[in-house]
Structure P
Amino acid sequence: MSVADNVAAVRTRIDDACRACGRDPSDVSLLPVSKTKPPSMVDEAYRAGYRLFGENKVQDALAKSELMDADHPGLEWSIIGGLQTNKAKYVARFATEFQALDSLKVAHELDKRLQQEGRQLRVLVQVNSSAEPQKSGIAPEEAVEFARELTAFDSLDVRGLMTVALNTPDPKAVADCFDIVVATQEKLRQDVSNVSDWSELSMGMSGDLEIAIAHGSTQVRIGTDIFGPRDPAQIWRP
């Protein structure tokens with residue numbers, strides 16, 4: 001199947017999952033995650049109608065941006081992986097969105113660099129809903145205090161929350177992760193409504209998108225089911 005066929009199949013899964021839980025399919029967007037994949041595959045998804053693409057590594061997203069933006073009008077990039085402060089200057093130059101904010105130091109550096117560029121950046125706060133120490137994200141109980149500090153950064157357009165659920169065949173354990181994020185969203189709406197309406201929930205990937213949608217996701221991040229498995233021998237490098 002082509003990338004266009006795969007995108008259409010994933011969109012059908014999203015629509016079916018929405019209808020199964022009584023939601024409007026238009027309430028859930030699809031973010032194709034093109035990490036490790038060549039620009040030619042991004043181009044295929046672009047020609048299928050998609051404009052925003054997720055990348056884990058800043059250097060890969062920047063390289064693709066430099067190669068593709070000029071002849072792909074409206075092409076945008078979302079950084080979904082963790083960010084070191086020394087890479088903030090690059091994100092400030094070209095990215096539309098950053099989904100993994102979990103550090104005030106990074107927020108400060110992004111804001112400084114964005115002001116220098118005269119740009120704003122859509123931001124999601126990453127929540128560690130699985131309590132796994134190896135995963136990025138703030139603890140749910142720290143979300144309100146963290147969010148209050150974000151009022152200092154005028155260039156950050158805070159939209160909501162992102163999470164990566166447990167990688168487990170147990171659907172209840174996965175659902176519990178998403179429920180934690182929804183509860184965090186409600187707490188933020190009550191206590192920190194001056195920062196954001198917290199309407200966006202980026203939750204769900206290829207293996208758990210149906211569960212995520214049933215539990216409130218407004219965006220699913222899909223890589224493998226669109227672009228195929230990540231073959232270490234065929235990783236695209238700038």
Structure Q
Amino acid sequence: MSTPLSLIIGGNRGIGLALVKKSLSAGYVTYATTRSPSPELNATGANIIEGIDVSNPDSFDTLISSLPKLKFDIIIHNAGIALWSSDAKKAGELDSGDFENFTKEFQVNSLGPLRALNSLVKSEHLSSGSKFGTLTSRMGSITDGSGKYLGYRGSKTWLNMSMNMSSKDLLPSGISIGILHPGMIDTDMTSGFGAEVKPEESAEGLWKTMVERLNEDTSGTFWHGMTGEVLPW
């Protein structure tokens with residue numbers, strides 16, 4: 001049996017870095033992307049592809065040409081941004097005037113994963129038996145919505161819809177898609193929100209969901225990646 005292959009898109013810090021380490025410890029030949037050099041990522045021993053900006057369509061040509069021409073077993077798109085308003089009381093509210101930031105959040109959080117999926121399917125790095133996971137947020141749940149953070153929430157809602165629809169389109173190809181909320185994790189993005197769960201703990205649950213819960217029958221499910229709870233749209 002050949003050694004399994006994985007790719008973590010956005011693996012330089014936080015949950016992404018923890019996923020790289022988890023993949024390596026699980027025995028996968030692991031590739032990881034980053035926009036800029038990362039000593040922490042370099043230290044893992046993963047195969048690193050630098051200069052990948054998921055908001056730039058040209059980056060995916062670079063990514064595809066940098067990967068071996070083999071099927072990947074697991075690919076996880078982790079890269080994302082949250083551009084909170086400097087005025088916490090109006091963070092992402094309608095009258096905050098953050099429309100430029102809203103656009104940036106959609107470019108990275110919504111179109112980035114879809115561009116990645118499209119490119120990797122066309123290149124056949126994703127093919128029958130492959131699993132593609134994308135990190136989203138329960139903040140994108142319309143049912144659970146509580147206001148504010150319109151750009152971030154909207155970008156994740158659109159991501160959830162596009163991944164669910166893509167899972168149906170790809171069903172005949174045997175490619176499974178997982179839509180994964182990682183939990184409220186203590187990272188740079190959540191600074192000031194009281195998050196206490198460590199990235200390593202989240203990565204354990206996310207990996208278990210990708211390996212054990214995600215298959216062709218469950219493809220397109222919106223999960224709490226740490227617990228396996230199915231979340232409302």
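Among candidates P, Q, the computation of distance in nm of label points 7 Å out along Cα→Cβ at positions 77 and 197 that gave 3.0 used structure P. Comparing distance in nm of label points 7 Å out along Cα→Cβ at positions 5 and 213 across structures P, Q, the highest figure is found for Q.
When Rg and Dmax of the Cα atoms in Å is computed for each of P, Q, the one that comes out at 17.2, 48 is P.
Determine which structure produced the value 2.1 for distance in nm of label points 7 Å out along Cα→Cβ at positions 133 and 205, calculated from the coordinates; the candidates are P, Q. For distance in nm of label points 7 Å out along Cα→Cβ at positions 133 and 205, the value 2.1 is produced by structure P.
Upon calculation of helix-only ellipticity at 222 nm (-39500 (n - 2.57) for each DSSP H run of 4 or more, over all residues; to 500) from the atomic coordinates, which of the structures P, Q produces -12500? Write down the numbers at each step before the final one.
Values: P: -12500; Q: -9500.
Computed on structure P.
Values quoted throughout were computed directly from the atomic coordinates according to the rules given, and no laboratory measurement underlies them. Since the model is a prediction, treat every value here as computed from it, not as a measurement. Cβ atoms are built from the backbone, for glycine too; each structure is taken alone.
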